[in-house]
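Below: a set of structures, written as structure tokens.
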Structure I
Amino acid sequence: MSSRTVPDDRELTSSELLQRVVELCHERKAEDVVVLDVRELVEYMDSMVVCTGRSPRQNRAIAEHVMTQLKREHRVLPLSKAGNDAGAWICVDFVDVVLHVFEPEARGHYDLELLWADAGRTEHAAPVEEEAPVDEA
């Protein structure tokens, strides 16, 4: 018997998908993770996750990790993805949740938070990692 977790056939709710996308971004050290709640503004998505990576390589790693884990854990595939080649701005559309992974300069240039200023905004700090106790022997 395999120790690999079998995906659950239950569909994720929009809020569960959002929470998992945020967690997966943090697993690849995404910075400045912000969720924009756009449900009151548009009908075609519920939330945007905007985050920053330090390089195109890290941006690709963040986006690929999110896509791979959602597929593995929940059989969730993106509707579309763009920007993976250059990596300065990667957009992954999971329908209810759209992930934007930026390099710092591109994030500042496109400023989605200002463009969507009427959306509810929640910042998600990286989870604090507990330090191992120091053995004073």
Structure II
Amino acid sequence: MPKAPPKPTDSELEILHVLWQHGPATVRTVNEQLSQHREVGYTTTLKIMQLMLEKGLVQRDDEGRSHIYRAAVREQDTQGLLLDRFVEATFGGSALKLVMQALGHRRTSPDELAQIRRLLNDIEIQNANQSTATPHDDAPAA
């Protein structure tokens, strides 16, 4: 069974966001993007990206003079991993508690509520389709 990628640190996640948004890039390009939001030294970015390579979060192309880094983990997979860990640690694994907390502490626009209703309807349809498509073990064979 393949080992799950490690949870990225906040700094690693910032770098992954740059790579997901802009595609493969050199350390200098990543550092320039990060520096638009806060002061980050080039050697700091380089060291973090080297650690990320060791952890399997990025891949590096050594062919040219400049090393090109690319994300080795998908954005959606990483978001799912982080969200699952957050929900488990913070809300005891309860999606209901998460949603109640999120919707109960800020104003939700009518458009957001409509999108949430559509999402819930889609999930209900998907769940219904999965339950009817799953063969039952105790059903007689034809």
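Taking percent of Cα pairs over 23 Å apart as the criterion, the largest value within structures I, II is that of II. Compute Cα Rg over 2.2 N^0.38 Å, for residues 53-116 alone for each of I, II and report the one that scores greatest. Across I, II, Cα Rg over 2.2 N^0.38 Å, for residues 53-116 alone peaks for II.
Each of I, II could give helix-only ellipticity at 222 nm (-39500 (n - 2.57) for each DSSP H run of 4 or more, over all residues; to 500), but the derived value -20000 comes from II.
Highest-scoring entry among I, II, by FRET efficiency 1/(1 + (r/R0)^6) of positions 61 and 93 (r between Cβ atoms, R0 = 25 Å, to 0.05), is I. With distance in nm of label points 7 Å out along Cα→Cβ at positions 85 and 109 derived from the coordinates and found to be 3.2, which of I, II does the value describe? It traces back to II. When distance in nm of label points 7 Å out along Cα→Cβ at positions 21 and 125 is computed for each of I, II, the one that comes out at 3.3 is II. Here mean count of other Cβ atoms within 10 Å over residues 45-52 has been calculated and equals 18.9, so which of I, II was it run on? Value 18.9 for mean count of other Cβ atoms within 10 Å over residues 45-52 corresponds to II out of I, II. Highest-scoring entry among I, II, by relative contact order in percent (Cα under 8 Å, 6 or more apart), is I. One of I, II was used to compute mean count of other Cβ atoms within 10 Å over residues 13-20, and the answer was 19.4. Which one was it? Going label by label, the one that fits is II.
Every number in this text was worked out from the coordinates using simple rules, so none of it is lab data. Keep in mind the model is a prediction, meaning the values are calculated, not measured. Cβ atoms are built from the backbone, for glycine too; each structure is taken alone.
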